[in-house]
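Read the figures in this text as sums done on the coordinates, not as results from a lab. Nothing here was measured: the structure is a model prediction, and the numbers come from that model. Cβ atoms are built from the backbone, for glycine too; each structure is taken alone.
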Structure 1
Amino acid sequence: MESVNTPEAHRMLGIGDFSRFTMLSVRMLRHYDQRGLLRPAHVDPSSGYRYYSADQLQTAARIRTLRDAGCGIGQIAELLPLFGRTQELREALDAHARSLDEAARQIADQRALVESITEQINDRSTPIVVGERRIPTMRTLSLRRIIPNWDAEGGLWHDFGTLLSSGDGPLMARLGKMWGATYWDAEYREAECDISVWVDLLGDYEPPPPYTVEELPEARVAWATLFGSYDLMPQVTEAIGQWITDRGLCAAGPGFTIFVVSPAQDPNPDNWVTEVNYPVAPASASAAPFASPRQGA
C-alpha cells in the first residue's frame, strides 16, 4: 500500500487512484513522468511513491484526449499550454486535423495498392513484353520543373494545358500526337523530382518562358507497354531492367513515358495505356552521365 505519512502526500491521490480516475494506466503515467509531460505533484523521498494533486486530473484528461486524437508526446507537450489560448489552440488543432486527412489519404492509397497486389496474384494475363525500338528525332514543346513528389506531375500538365489553351500557345494543328514526360534524375527520387512534360511540335513556334522548344535526337530504347493504373509501373520497370541486363546493355539516358491513353483522355485507370521507354547502349560503351543540370522550380 502506498505511504501517505508525509505532509505533502495528504489530500493527494496516489498513482493507483489517479490512474483509476484518469483512465490512464500506471505504466503510461510513469512514462509521461519520464518524458516530462505529467510530473507527479509529490514523490515520497523514502518510498519513491508518486502522488498527484486533484487539479492534475484535468491535465491528465487533456493528455488522454489528445493521445486518442492521434497526437504524439511532443505534440501534446506543445498543445497543453494552448488550452488557455483558444484561438491558438483552434489553429493548432486545425493543422493536426489536416495532417490526419493526409494520413487517411495515404492509408487509402496503401489499401488500394494491397487490392492491386491481390488482383495481380489472381491475374493470369499475358506477362509484360519488353522489346527494342528506335524513337525518331523529335522537336518538342516542353515544360520542365523540379516538383515536390511524383503526385505533383499533374500540376505540370495543368500548367502545360493552360499555355495550350491561351492565346500565347501554338495552334493545335502544330501539335503532334506524341505526348510524354521525361524523368531527368539519374537515380530514383521520391522528392524534388526533375521532370519535363512535352508534346511533339510541328512547325515553328516561340514559346514564352519557362516553356522551351527542344530538339530530341533519335534514341534506341528498351520499352514495354503498361496497361492500366500507374500502380503497376514498378513491375514494368523491373521487367525492362531485367531485359536490359540479360542482353548486356545499359541505360544510356533518362527514362521517359509516352501517354497513348492518359488520365486526361479517360478518367478510368483500367483504360490507361502508357509506353515506358529507357534509352540503351552496349554495356561496354563509355557513356557520359545523361542527366542535364537540374533546373529550378
Structure 2
Amino acid sequence: MSARPVKMILSDLGEFGLIGFIDRKIGKCSRALKGIGDDTAVIPLSSRKYLLFTTDMLREGIHFTRKMPAQGIGHKALACNISDIAAMGGIPQYAVVSLGAPGTCPQRFISGIYDGIRQTAKKFGVEIVGGDTIKCKEIIINVALTGEVGKKHVIYRSGARCGDHIFVTGPLGNSLSSGWHLNFVPRVKEAQYLVKKFRPTAMIDISDGLAADLGHILSESRVGAVIEEDLIPRRKGASLKQALHDGEDFELLFTLPAAKAKAFESCGGKNFKSYRIGQVVDDEFGLQLRTEESGLKTVKGKGYTHF
C-alpha cells in the first residue's frame, strides 16, 4: 500500500520557496532579458534602452496600520517601486495603482493615501495612468511601475566578483519605530550617479534586510562576502541585529571593483553619503560578519518574509 502524498502548504514553502515554485511553473520568458529574480523585469525597448517593469503590494496590518499617516502610506506604496527601478539603474515613468478597501473605510483616509501617491509621483516624474478598485476586508494597495534604463547602465544582482567592495547609501535598522519606512527617499539620483560614473558590478535596494538582500546578490553572483560590524551604519537606536535583519530601509546596496571603489571614496561624499561595509570573497564562505569580540562568524541571510 503506497503512502499518501504529503500536502504541502505555503508556510512550508516560505516566501522565496513560493517565488521559486512560481518561476518554475511559469517558465522562462521568451523575450524578456530578465524575469523573476531581480528588482525588476528587464524587457527590450529600443536599440539603446530597456523597459523596466516592477510591482509591489502593501496590505493593512502587515505593511501599515490606519494609525499611521495616510499620506505616508501612499508615499510608501509608490516609493518602494521607485526604489526597485533605481536599483536597476533606471528612471521611473508610468504607474497603475490598484486599491482594495472595506466599504466602511473613511473617504478622507483613502484621499490621504492618494495625496501621498500623487506628491511622490510628482517629485519623481512618475505619471499615474490607471488602476483598479475592489471591496475587501483590509486596505490593500498594489502599484505596478515601469521605467527606462540605458542598455549600458542596467545593473543586475548577478555581477559581483571576488575583491569587490560592498557599499550602502545610508544607515540601517529601526525603520519602523523611526518612521523611516513611511518617509524614505528612493535613491534615484544616487543610482544615476553610480551607473554613469562608476558602474557597480551588482546592486539591490534593501527591503528585506541587509543580510537577506546581500544574500540575494551573493546567490545570484555565486560569491561570498565578509562584512565588518564596526563599518555597518545604524540608524539611531538600532542594534546590529536590527541593522542586519529589520528591512524596509530602501537604501542601495552595491558592489564596486577595488580600483573603482578607491576612486569613488576619494570623491569624499561630494555627491552623496555612502558607507563601505565589507568585501566580496570566494563563494565557499557564504556571508560572514567580522566582530571585535569573536572574529568571523556566519550570518544567516534571514530578513522579513511572508508565509
Structure 3
Amino acid sequence: MKTTAQSVRTESTAYKLRKFLGVAIPQLILMVYTIIALFPIFMIVINSFKAKKYIFGSPFSLPTPTTFDLIGYKTVIERSHFGTYFSNSLIVTITSLLLTLLIGAMAAFALSEYKFKGNTLLALYLSLGIMIPIRLGTVGILNLMVSFQLVNTLLGLILVYIAQSLPMTIFILSSFMRQVPKELKDAARIDGANEYRIFGLVIPLVRPAIGAIGIFTMIPIWNDLWFPLILAPSAQTATVTLGVQQFLGQFVSDWNAVLASLTLAMVPILIIYLIFSRQMIRSITAGALK
C-alpha cells in the first residue's frame, strides 16, 4: 500500500514537471526570440542620442550626460528634406494599404461567395503571386513604368505595392470569408439587401484578418528600399528609407544622422503596430481554431 502511494506521488510529480516544462520552454524560446528581435531596435535608438565617438567607443551603454548628443537629429532636420521623405512614405503606404484592402476584400468576397466556371483556377492563379517574388520582374516593371511615364512618381510606387500585396490579401480574406455563415447572407438577401450591402455586413466579421493583413502589408511597404531606388529616386519622390542613404557614402558616413533617421522612421510603424497588434493576434488565434 505504501509503495502504491509513493508511486502515485512520483507519477504526480513527474506530471507536474512535464506540465511545467511544457509551458516554460516555449515561453523561454519566445523570450529569447523577442530579445534577439528587439536588440537591433534598442541599439539604434540609444546610439542615435550619442556623440559619434561614443557610438563606436561604447555602443552598448545608455546615453549619459557625457555621451548625450542630438547632433544626428539636428543634421536630419537642417540638412535633409526629411519632412518630404516622411510625407512621401506616409502617402505611399497609406494609399497602397487602403486600396489593397478594398480591392482585395472585394475580390475575396467574389471568389468565396460566387461559384462560376474557372473560380478555382483564378484563385490558384492569384495565389502564384505569393510564391513568385515581384522583384524578379523588376526589369519588366521598370519598362512598363517608363512606357506609362510613371517613373519618379508616387503613383508608380503605389501601383507596384498594390500588385505586390493583393495575392496574400485575397488568399487570406477569401479563407476567412468562407467561414461566414451562408444563412446570414441568405437572410440579408431575403430582406432585400443588395450585394454591396451584404459585402458591408461581411467585412466587420473578418475584421481580425483585415487588421493582420494591414500590418503584414504596411511594414514591407514602409521599409522597402528596392522599388523607391529604382522607380522613384528623385528628391521629390524619395521615401524615408531612400532618404537615409544620403548620409551613407563610400568614404564618409554620418552615423549620427543615419541612426536618427532610422529612429524617426520607426516611430509611426511601432505606433500603428501597437494599435493593430490585438487584431493580428485575434486573426492568428481564429486561424488556429478553424
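Out of 1, 2, 3, which one gives -9000 for helix-only ellipticity at 222 nm (-39500 (n - 2.57) for each DSSP H run of 4 or more, over all residues; to 500) as computed from the coordinates?
Only structure 2 yields this read-out.
Suppose relative contact order in percent (Cα under 8 Å, 6 or more apart) works out to 20; of 1, 2, 3, which structure was it derived from?
2
With percent of Cα pairs over 20 Å apart, for residues 116-187 alone computed per structure, which member of 1, 2, 3 shows the largest figure?
Looking at the calculated values, the largest one is 2.
With mean projected area of the Cα convex hull in nm² computed per structure, which member of 1, 2, 3 shows the largest figure?
Sorting by mean projected area of the Cα convex hull in nm² in descending order puts 3 first.
Taking distance in nm of label points 7 Å out along Cα→Cβ at positions 84 and 244 for each of 1, 2, 3, which is largest?
Structure 1 gives the largest value of distance in nm of label points 7 Å out along Cα→Cβ at positions 84 and 244 among 1, 2, 3.
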